[in-house]
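Bear in mind that the values in this text are calculations on the coordinates, not laboratory data. Everything numeric in this text was worked out from a predicted model, so none of it was measured. Cβ atoms are built from the backbone, for glycine too; each structure is taken alone.
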Structure 1
Amino acid sequence: MEKKQMLYEGKAKKIFKTEDEDKYIAEFKDDLTAFNNAKKGSEEGKGALNCQITTELFKMLEQKGIKTHYVDTIDSNNLLVKKVEIIPIEVIVRNVATGSLTRRLGIEDGKVLPFSLVEFCYKDDDLDDPIINDEHAILLDCVDNEGELEELRRLGREINTILKPYFLDKGLRLIDFKLEFGKDVDGNIILADEITPDSCRFWDAKSNEKMDKDRFRQGLGSVKVAYEEVLKRLRG
């Protein structure tokens with residue numbers, strides 16, 4: 001499968017057409033961004049690590065019954081994926097208060113939440129990806145109906161139920177994470193994009209050391225070293 005026309009370039013990936021109209025290639029980049037692109041950087045090899053981490057996690061989730069856009073891993077930086085129409089909503093699942101939740105609501109940083117909180121953000125860089133409620137999502141035509149929003153919530157919680165014990169078994173606490181979904185050619189809502197330390201917060205289960213992009217956000221040291229450790233743990 002060869003790359004054809006580039007359809008989209010985002011902060012972390014490039015998406016290309018292929019000779020199969022129902023398949024795309026997702027190329028993972030080494031770029032690092034934070035605070036809605038206000039802070040930028042790069043670490044060689046970061047993209048390859050995220051590609052491999054996503055491979056491990058999407059394969060595992062498929063085995064657990066979660067439908068994804070993953071088809072195959074072409075090489076260290078490129079995935080073959082199903083063509084989907086991305087739903088312009090980020091599904092945020094939070095198990096522990098930190099980051100924007102602490103800033104917005106004053107909840108103590110590191111407080112374990114009494115239940116897993118699911119929030120929606122509108123995917124729009126110009127608006128800084130604002131938090132939205134169900135009515136906003138309908139007004140913005142993000143989804144066709146309220147049933148699709150409930151499906152996004154259900155999938156977010158189901159994926160969290162799978163990932164939390166999976167990561168804990170690897171010595172990692174899953175603090176929070178972002179998911180994106182899309183509709184396949186048959187209109188089914190499936191998991192898309194990626195699951196990586198760029199889109200998740202992982203804390204070491206013993207030390208609470210941050211093993212994710214917060215290292216870049218907060219100047220805590222090499223991102224690549226932490227991502228290598230995450231991949232090593234996933235592979236046992």
Structure 2
Amino acid sequence: MTNKITLWIEPKNVIGALKEITGRIADFNWNIVYIEQFERVKRMWLYVEIEILVDEKEALEKFKILVTKLKELDVVLSVENVSPFNEIYGKRIIVIGGGAQVAAVANGAISEADRHNIRGERISVDTIPVIGEHEIAEAVRGVARLPRAKTLILAGSLMGGEISKAVEEVKRYEIKVISLNMAGSVPDHADLVVTDPIQAGVMAVMDIASTAKFTIDKLKSKKRVF
């Protein structure tokens with residue numbers, strides 16, 4: 001049986017702190033499935049998700065022992081058990097492009113996400129208004145490195161060239177790409193082309209929501225214009 005625990009650890013900002021912390025977790029023969037480092041109020045923090053292949057009762061007992069062992073380390077200031085980001089913020093939709101179009105897409109996505117989230121879903125929407133071919137291409141490539149990112153929406157009037165290459169790269173990570181109906185070659189590389197920005201946001205949420213029956217994959221043509 002697989003169980004997951006999530007830790008919020010404050011380590012000392014010293015060389016080798018991460019090695020000691022992950023080493024102590026490895027002593028329990030547990031697998032770290034995700035780890036991220038943050039800086040808050042000039043202090044360092046670690047967010048760690050750990051997968052445990054034991055039953056729930058045994059996992060709870062061993063977890064208490066792990067927390068005690070971690071607190072005994074000289075490099076650890078505090079350890080707290082927290083809810084995983086997947087349960088709090090859930091699946092992520094990323095919207096990139098021009099400010100006006102991004103705002104309209106976000107309007108549709110947030111409104112639709114609210115409808116599903118009140119029924120138990122967890123879908124969040126992140127936006128970044130950005131201009132310039134190089135800048136947008138780098139933002140698109142960065143989506144592949146964002147945790148829990150499921151869908152990318154490109155909202156603009158003209159996108160192509162390096163951005164189209166970036167779209168193909170990010171799709172290799174099984175991230176769906178929706179494009180507004182715009183000039184340039186990006187619509188030719190997207191999984192779905194939507195004319196109305198509000199509708200683009202709505203369809204992105206419906207595609208990833210487990211409480212919805214619609215998916216982009218069910219469309220006979222993935223390059224439809226609505």
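Structure notes:
- When volume of the Cα convex hull per residue in Å³ is computed for each of 1, 2, the one that comes out at 152 is 2.
- Structures 1, 2 were shown, and helix-only ellipticity at 222 nm (-39500 (n - 2.57) for each DSSP H run of 4 or more, over all residues; to 500) at -9500 was computed from 1.
- Taking FRET efficiency 1/(1 + (r/R0)^6) of positions 33 and 145 (r between Cβ atoms, R0 = 35 Å, to 0.05) as the criterion, the highest value among 1, 2 goes to 2.
- Comparison of 1, 2 - label where distance in nm of label points 7 Å out along Cα→Cβ at positions 121 and 209 is highest: 1
- Across the set 1, 2, distance in nm of label points 7 Å out along Cα→Cβ at positions 17 and 97 reaches its highest value in structure 1.
- Computed 3.2 for distance in nm of label points 7 Å out along Cα→Cβ at positions 25 and 177 - originating structure among 1, 2: 2
- Parent structure of the calculated result 1.00, given that FRET efficiency 1/(1 + (r/R0)^6) of positions 65 and 161 (r between Cβ atoms, R0 = 25 Å, to 0.05) is the read-out and 1, 2 the choices: 1
- At a computed 4.0 (distance in nm of label points 7 Å out along Cα→Cβ at positions 9 and 169), which of 1, 2: 1
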